[in-house]
Structure 1
Amino acid sequence: MPRLVVALGGNALERAGGTGSWEESVTQMRTAARALGSAAAEGEEIILTHGNGPQVGALLRQNELAEREVPPRPLDVLVAESEGQLGYLIAQELEPELARSGHPRTVQNFPSRMVVSSRDSAFRHPSKPVGRFYTESEANLLKKNRGWTLAHDPARGGWRRLVPSPRPLAWVEAESFLHLLSHRLTEKTMPIVAGGGGIPVLDKGHGRYAGVEAVIDKDFAAALVGRCVGAARLAILTDVPAVAVGFHKPWERWLKEVRVAELRGLLEGGEFGVGSMRPKVEAALDFLDGGGKEVLICDTASLPRALRGEAGTRVRR
């Protein structure tokens, strides 16, 4: 059975521009579950991962509001919290959908630590926006009192905290997870690993790891997971139907099938935005350079059709 890693975007689990309520998240996941159930019916051995941007932002805000009564938790702990929260959500909605599609599985969440380097330039130049928007006066106080890095977003008229987003170098639990796969884990289970990009840790040696304040991009984590488990395909789900050249410009062109050399040329030519498609394209190339055969980039609802070559962007070696 071909092995597929599917990376759900954080916005697949929370509606963009919504209230952020749990009821909204359930509705969003129910839609994603239908696509995943159909994908399972295609005969794929699926390993899931997911983003956590909106959710970890909400946890940060809860930290702020409650800090006079409850000691705030560091960012790596909040990432771990989001792994549990979203793993529960996915299991609750996906298990009945898998049963309905005739491929019943227990959806099991595996909290995952990802090793990063303290020398990663991301720690010197934080770039990942998280949490709510602040006024200029609030931003100045946070810079002074907490040492935060904040950036102004003129489109939304506010300041937002930036945190490091280092590249994942190794998956701590990879060996034990591979052992489970060798014992036919996926015959009865659809596993979730490296949720929210995984918990960022530094390797201190002798089996000791230290959490670090950062958020790992879920697409790079998915590419690493795919290489670790020997997946043939990686599907990166986002909120647009495919990869576009000249996105939102008069010459916009959607890419249906593209080879690595062409995609790398577009990337190096500055075609893709840093905060949008660029990390997905970089992750796709990482996966293919590491031995993967194919990457699909599409919206969540299009996943079953993309697996059949009828939708999305297909990147091949």
Structure 2
Amino acid sequence: MLVAPVGAQTFPNKPIRMVLPFPAGTSVNDVLGRALAQRLSEQLGQQVIFDNRPGAAGTIGTEFVAKAAPDGYTLLVAVTGAMTIAPFVYPKLGYDSLRDFAPVAMVSLAPYIIVAHPSVPAKNLKELIALAKARPGELRFASAGIGSTPHLCTELMLAQAGIKMLHVPYKGGTPAMVDTIAGHTQVACTSVTNAAPFIKQGRIRGIGMTTMQRSPVLPDLPTFDEQGLKGFDVSQWMGIVAPAKTPPPIIQRLHQEITRAINSPEYSKFIQAQGADPAPMTPEAFTAVIRADLDRWGKLVKTANITVQ
């Protein structure tokens, strides 16, 4: 007779801490992570405490989890920037994204959108590229900070289009959007949920979606791929990882419960309402995504010579 390991049989027998390495209430990841923690509390019969540990573009909270006990009771809400961009822009990072974590489950994928202030004489990507070529380095683009995913997404667009703009980094996506709406910066990369209300009000103009599919929130806005940047596909992923050496039976239990939550009609619809897509996948597939992003962003950071001062 096969007997499950004791750790898997008794897990969890105390509260679980789920760490988001960003401030409360400042991102879709915070909203989705809190909702997931609540669902897991109900499913597991143990409290899942949501813990915001912000600082240094998400690297402080990420390092905290990397050094936590590998027992399944401390988890990280892992996001693209801190896991796959920070290793190349922070020279003394206190963790290795592949060595120090055990991927548990991908949760969601959220597209980005490039927007422009209405004063910019460009109504689509082709016109924006032509404008930037005519005025190299003059257009100012806002991002959530040096090395943030919106920053790298825009840099990738510039590289593929062969154009130059001036980067204006902010401490978060909200102030970047505020200054773009005010016209202090001309272009910004942001989330669909941040941009959609202002696009509908005419206060900013949508230029294009950064993923291969259009967003149901803005179905009339074409993708970069449709507008000539073939194969352009950048999204913000969110997933759950545990410290490395967490026992496989515990990883599997957590994976099953998170996947169950994602596949539930209520949470699935909630994810979509935030402008993201449910993205359940195996720990192995999630690991492959992390590896591929490390390769892509590492090359871009080197080519674009991006560093944090």
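Every read-out reported here was derived from the displayed coordinates using simple, explicitly stated rules and does not represent laboratory data. It should be emphasised that the depicted structure is a prediction, and the values quoted were computed from it without experimental measurement. Cβ atoms are built from the backbone, for glycine too; each structure is taken alone.
Laid out as a table, the results:
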{"quantity": "Per FRET efficiency 1/(1 + (r/R0)^6) of positions 64 and 120 (r between Cβ atoms, R0 = 35 Å, to 0.05), the highest-valued of structures 1, 2", "calculated": "1"}
{"quantity": "Per relative contact order in percent (Cα under 8 Å, 6 or more apart), the highest-valued of structures 1, 2", "calculated": "2"}
{"quantity": "Which of 1, 2 leads on volume of the Cα convex hull per residue in Å³, largest value", "calculated": "1"}
{"quantity": "With mean count of other Cβ atoms within 10 Å over residues 96-103 derived as 17.8, matching label from 1, 2", "calculated": "2"}
